[in-house]
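Input: structures, listed below.
All of the numbers you see were taken from the coordinates with simple rules; none came from a lab. No experiment lies behind these values; they were computed from the predicted model shown. Cβ atoms are built from the backbone, for glycine too; each structure is taken alone.
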Structure P
Amino acid sequence: MKMARKYAKEGQFKTRWYHRTPRYWFQKDLVRPEGVRDFPEMLRLDVAVGVKPNGKPPVRIFLGTEAGQFRAERVFVWSVINTRDPARVYEIYFMKNLKGYDRTGWKTGFTNYRYGIPSMCDGKGRAIYNDVDQIYLSDAGELFDLDMGGAGMMCITERETSVMLIDCEKMIKIWTLRDAQGGKTHSFFRDAVHDGKLWARLPGEWNARDEEYSPDKSKCFHFTTLQTQPWQPFPDVLRYEPHPDGEVWFALERAADKASFNVFTKDKPSRRHAEMIDQYRQLEAGKGSPQTAALVADRPLAAVAAEIAKLASQAGASSLLDFGAGRGAAYGATGSTASHSAWPGISVTLHDPMATAFPQPQADSYGCVISVGALQHVPEEDIGWALDEMFKAAQSFVYVAVSTAAASQSLPNGSPAPCNVQTPEWWKGQLELAAKRRPGIRWYLRAVDRTDLAGAGRFFEGNGQMARAA
């Protein structure tokens, strides 16, 4: 009891029942399925072109995140890029949906991943841990290089582990992977640190929480209180309120939008992108089950063809690019061009994103760009740049139809297929972000909880405007 009182959470940062929407008043924890990733995806920021390396070790940042925080995740990375030392290498590890962790009772989808960092680093070197609801205002390398005075970890209070500097060699002895995965509570790991006298205080400017933020002093701004996070990641769960300094976050997002920034790009996609391409090619070669091969090859155009025809007619589109057409089976085609009986007068170009790079638009662009039952087979990390390519190629609108049904098949390596099952709201958010980077292009989304896309599902549309969060 004494320990619990000593490390009690400060009241001003708590989320109480009345901050939740009625549906979640009495639901303490969300149901979290088993993770599917063996190791965090990593973004490497190399020494800038033309800059002499400074010889310092890479700055390793482990980011606790989850699918619903895609907007915050992008701005966090942008903040690192804009404050980094161009003469140094930075590695950002996205701790998301990892295998083997008992997530029962976790407040977020990444709560205990932080205690697995020493094991992820094989007990070598240093690492920074950050929650995804933060932005850097100064170079994270300064934090990474702090004098730890022999401590195993540093954070701003005995309790607050949302930003940590970790000596992995010291901490792997008391923060084991078995304990991190086994459902131990925060207090278990905190007690181990203090019993071993391995804690040291991190300067407060490296974790400025809400009203602690100072424009002149803060080096890492933490939007701690869930119900005031400016990007409002979970509007169905929380009743959001304005953050007094939310403009700091919005300014960063606007800058990222202006730069058309994505964490991963067509030229530098995620590691999983290459892995998925290999898996689908194995399916084409006859490996894996016939059911999985059919799942990734068939494109259920019939379910949405009439809707696409109506939208194309309204837009006056005479050409169409099908992003995710596979080998054209839905058209009876054998080449890269085709036609469809539901779209008379519209020339169709086919593209399989998991087989070749995105094609250069013929002439200037296509009247419209569609993707039907395909994007759920593209890794989560690569949806942003894939949508960007679709929006760049479209003259009038982008149409996306996705299945939100749980993965029902497995790829040859045992990973689930589809690999990217998300909620309708997640897909809507991704399209909103892409449209902001390409003003003037309308978008439409059909999200259906069936692999054949039969049924009404949920329909969304937009014109490049994303409502500014309060």
Structure Q
Amino acid sequence: MDFQKKVLIAGTGKSGIHAGKLLLEKGAEVVFYDDKKDLDVEALLKKFPEGSPVRIVLGNLNEAFLSGIDFMVISPGIPVDSAIANTVRDAGVPILSEIELAYQAGAGHLAAITGTNGKTTTTSLVGEIFAAYTPNHFTVGNIGIPYTESALQMNADSYTVAEVSSFQLETIVDFKPHVSAILNVTPDHLNRHYTMENYASVKLDICRNQSPEDYLILNYDDEITKAMAEDKRVQAKVVFFSRLHSLNEGICLAGDTVVIRESGKEIKVADTKDFILPGGHNVENYMAGIAVAYYMGIPLDIITEVVKKFKGVEHRIEFVRERNGVVYYNDSKATNPDAAVKGIQAMSRKTVLIGGGLDKKVPFDAWIDAFDGKVKKLILLGETAKEIADTAAKHGFTDVLFVKTLEEAVAEAAKIADSGEAVLLSPACASWDMFESYEQRGDLFKEYVNKLGA
């Protein structure tokens, strides 16, 4: 790819900044666009070396300006049917995702992981396996480290695992992992993709450019991902993993042992009793991570060793503290109902549950059903609070408390929970109605919990 172009970057967040830095290193002229007319231009320019060929355009773009642009890199937070995307597309300017740009600039062995839930846990596991195998490794993408931040450090011997979202996959062109994985597909981001069919189709684009020499890891227990194996876009070799079924070929359980079955052989990897992370959903994450690492060529002894030590990721059913016999867990990464189902299912105590957030136009019924007598009180805040309470009432759960802030939610939860019980932040919603990110929401939760005193 010829990088010595004039490139428009839509979005001035973390991924946009690092895309700009990569392009500047490659000799491009960079123009940032943001629709916020009050953006602090000076602060943005200070993120780049003095004298860098960087311009910033705020407000509206016109077709005359776009005639000089070679291509645009779009932030994953900007919908592909937004006004800016439509204007750029109508002007005949190609639109690339940040991960496509990084792929074009990077090198080495690439694995990519997507799915509605479990992406970050599985990507982190694979990243730790790569780290145990070689110092020349990178864990990037939706996990919080922009792919473009590391791309120029990669070489032919690098091992990279990327967590990729449906938003990032919408505008790939040549992006081609050697091993890709789709963990599951459940309702999420329907405010962006509109239908489950569209959402699933974008997820499957992760394997669009793969060939028969590559691998696609799919969840046999998820009906949507299971059916993907028959899609005409799939050219890679499909490998299933299953927690619930015994497979002749693929990754499954033999009793309590995770095994890889291929070509009539059975390879033992690890016993589930040795897994640190709780819950059936995490068994699936372990299986997917094992599959990705194995087909990336990592020796089995390294995979087994790392799997037994893996402690998971921040903000996913993360233990915060025990206070007066009450255990506090941060599950801020549960940004949709299905993820929140996994959170409540992992609780072995009566639980005061904190939920609510940005409305993503997905139903909460399955989440409420998963309470199954465990939830002592449901504390709600954010944009979806009333909708969740109404759904809960339809299912016969009415023990609900509304609060205005997360700090208030923590204080009320501490009053309600008795010794031997738990407090769980598992919002079932995105964070952007009140917070910058689910990480900020989780960090504040931990801060408020730790301020409660002895």
Structure R
Amino acid sequence: MTHAAPSAAEASPSSYADLFRDGRGLYSVLIILGVIVHALQVLVMAIIMPTVIADIGGGAFFTWASMLYAVGAILGAAAVGPIWRKLGRRNGMALAGFGFLVGAVACALAPDMGSLVAARGVQGFAGGLVVGGSMDLISAVFVGSQRSRILSIYQSTWMVAQLLGPVVGGAFAEIGWWRGSFWAMLIFLAPFNLLVWLRIPKVSALTGKAATATFPVARFALLTAGVFAIAAAGPAGDALLRAGFIVAGVLLVWQTFRLDGKSANRLYPSGLLSLRSPVGLALWIVFVAGLTQSSITLFLPLLLQVAYGVTPLLISYLTILISAGWTVGGFIVAGWTGRREDITLQSGPLMMLVGVAGLVSGTLILSLPLLTGAACLLGLGIGIHHANLSSRTITCALPGEEGITASSLASMRSLGTAFGAATSGLIANMAGFGAARDSATVNHAASMVFAVGLLPLLCAVFFMARFVRKSRPAAATLPT
């Protein structure tokens, strides 16, 4: 089985203006709206939850609303392939938009915590479909360096949502009307659903004619069980129990991948996690990036607050600074082709590795400036390679698998984030974190989490070197 390398035509440069020419403008708007509705609902929940509990109770399920949304998003992104094959691109995106609308309204009307958690699961699944479907649109509508440019805008939209999420949630929590944060989603969902019906053709290149294969229920059930096992590892207090959940999750997800590789109606593309194909290598890199970022996001704020006395407000600014590095890096290299693109791809994981090494050093010598600079370097490393990696991976997909490859990038990153949250908690507990929150214990636990994170990043550096070699354009001479 061979994977096509990008052609010289696909590697030709473009400008941001090309994203809004030849009928692509409304698709660009549709993709941006999809990112906004998903990202806002990821980030707003932590802000409004204290107000929610004060209103309807359910404090024992404090983390469930966010956890169910994250689990649903992973499963929704994985389900894009079979659902799109069955319904077509337009009907699939319409289902995603309508499902998100139903989930948002159900959250706004929830009379108790159980109803809210269930509605968040529906909303998360629809959000995964929206994000996976947006990646599918990127693969279908945009070509060559246009993809890296729209993906850099995609990344920057996440940063804007990171700024707006706490503001929106805080504003509605301040007035005591947490339900308004869900009603506010109609502002974005109405034009999103309208554009889906008006802009996306009923029959598209993705589906050809309606697919007859049944939905892969058994594989999807295995994947669901695996993701829930990973999610359950988070709140598990006992280290042995947490490790058991993680191992169960790994086995269930691996079995899903194994069965999927033998099926005609696939959830994931050919060559999934193969170190011999560019698609498999790219999915490994995306998984590692999600795993690393999740670990840092969880423990860096705690480390700064407990060990260094940094205020929560300043921590939020530092988090935004990391996202800004990601966004700026993406914009700088968007549209780069040839050797410049190869250099940025290989530099990304290396910068992430150096950034995490800086975090380890910062915890050992107790240097706040070093921690801050290392975290920014980590964000910049993600930014300079992520969009171009996604763009080239879509180009390298087997014919007919471009859409499912694009949606799998979102699914694998979310899986990496879930694994990162679970494993970092296990490592921290093994380092003596437990119930202790003193400065020395937190510093030691964080240093262990960061140090262990160097191992997958070393693998990512190796994977990227292979990916660049195997995915180079077929033309003999590359532009410089």
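Which structure, out of P, Q, R, was distance in nm of label points 7 Å out along Cα→Cβ at positions 72 and 400 calculated from, if the result is 3.3?
Derived from R, not from the others.
For which of P, Q, R does helix-only ellipticity at 222 nm (-39500 (n - 2.57) for each DSSP H run of 4 or more, over all residues; to 500), calculated from the coordinates, equal -26000?
Attributed to the structure labelled R.
Taking distance in nm of label points 7 Å out along Cα→Cβ at positions 176 and 320 as the criterion, which structure among P, Q, R has the greatest value?
When distance in nm of label points 7 Å out along Cα→Cβ at positions 176 and 320 is computed for each of P, Q, R, structure P gives the biggest number.
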